[in-house]
Structure 1
Amino acid sequence: MPIVFAAISPHPPIILPSVGCAEDRKKVAKTIKALEYLGQKLKETNPDSIIISSPHPDWGFNVPLFFLASGFEGKIKKYLLGLESPELYFKKGKEVYEKLDKNKKYALIASGDMSHVLKEEGPYGFHPDGPKFDKAFIEALKNKDIQTILKLDDIYPEAGECGLRSFCFLLGILEASGSNWRAEILSYQGPFGVGYLVAEFVLNNA
């Protein structure tokens, strides 16, 4: 079984010690603590390769990798995703799994933020779709309700999220792997009007 680790990570540069001030980082201390925990977990699984997906270049990859894969010496495969449907990226995830070397161990990281319209003072103001989307995604993830997750873009079109396609890509890989996974929500915060979700997938590969 090649999948030994899977997680959802936010990617705001503000959580990096080189970018965010101490006051800002204090506001997202739970997010940072959860990511540091996942970094230790990934290290313990000792993967041969890391597969990371993101809707953004640069910080979309660099922020999660800073916390989760600092010092990792294997080959890191990056998937930059576009704006096609969540269903398409769910299928792409399945296709990626089929091409993996089944004799190697892989860690999966889905990089992405939740809604960007959680607060009036946030980057894009407030829209009720924002908090509704975040709540619905978290509940569907806990319930392994992939069909609902794939439709959330249509249900809450003004949510202003950026991570759904990345999350669906990871879910496609897990689905194809046959792993009996369950998602644990380690942290969810939105002090700056953008939702930051940190989730770990507990994998039962027996």
Structure 2
Amino acid sequence: MTKAKKIGIVILAAGASRRLGSAKQLLKANDTQTLLNHAATIALSTLFRPVVVVLGSNHEALANELSGLNLFLAINAQWQSGLASSVKCGLREVLNLQGDTDALIFMVCDQPYVTGPLLEALVTTYQASGKNIVASRYKEANGSPALFDRRFFPELEKLEGDKGALRLIHQYPDQAGFVPFPKGQIDIDTVEDYLRYKNQEK
């Protein structure tokens, strides 16, 4: 019997939401939760640990949204350099907490339709397929949330600038598996995106 895999989750939430004009992390996902709190709650609804949230811009206010939750904060002082710095910050924090982590799920806080079962499906596919990368698939595109086996941790450490972990899917297509994510294309980058989302929820 093979031992259970140790899977961590990193929520990337360090950006300044320049296209929106205010912190998207604090927008309401529903009547009771902000997008950031919602993403954290979804991650914590799974059995995967640790859960690390990477903050950067406006981190003190955002940290208040996560008060009392069973997760860890990683403050990315280099957040302005691009997404890669947050990926590496989250990876390092997880390995500091749990050095023998087998795989990591990266997710963002502005995809309001992420669910616990979706995250679990990434892991199920990872374990069943033997693929070392498992990403979400929506609207003929591949994206987050996405899982990376530890053999790709050195590749994640090489990322620079605004290039996120998803570039590895294109670099190693034979290593990648996919899980369908209905509504995964819906994310919040602009005021128009948010209004469209809220109108759908009415």
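In terms of mean count of other Cβ atoms within 10 Å over residues 73-80, which of structures 1, 2 is highest? Once mean count of other Cβ atoms within 10 Å over residues 73-80 is worked out for each structure, 2 has the highest. When helix-only ellipticity at 222 nm (-39500 (n - 2.57) for each DSSP H run of 4 or more, over all residues; to 500) is calculated, the result is -9500; to which of the structures 1, 2 does this value belong? Computing helix-only ellipticity at 222 nm (-39500 (n - 2.57) for each DSSP H run of 4 or more, over all residues; to 500) on every structure in 1, 2 gives -9500 only for 2. Work out the source of 15.1 here, i.e. which of 1, 2 gives that when mean count of other Cβ atoms within 10 Å over residues 57-64 is computed. Of the options listed, only 2 reproduces it. Consider the structures 1, 2: one of them gives 26.1 for mean count of other Cβ atoms within 10 Å over residues 9-16 as calculated from the coordinates. Say which. Checking each candidate, the match is 2. Where does the value 13.9, 40 come from, among 1, 2, when Rg and Dmax of the Cα atoms in Å, for residues 25-96 alone is the thing being computed? Of the structures listed, the value fits 1.
Here FRET efficiency 1/(1 + (r/R0)^6) of positions 145 and 193 (r between Cβ atoms, R0 = 30 Å, to 0.05) is compared for structures 1, 2. The highest value is that of 2.
Computed over structures 1, 2, mean count of other Cβ atoms within 10 Å over residues 81-88 reaches its largest value in 2. For the read-out relative contact order in percent (Cα under 8 Å, 6 or more apart), a value of 23 was computed from one structure; give its label from 1, 2. Derived from 2, not from the others.
Here, each number is a calculation from the coordinates, and none is a lab measurement. Computed from a predicted model, the values in this text were never measured in an experiment. Cβ atoms are built from the backbone, for glycine too; each structure is taken alone.
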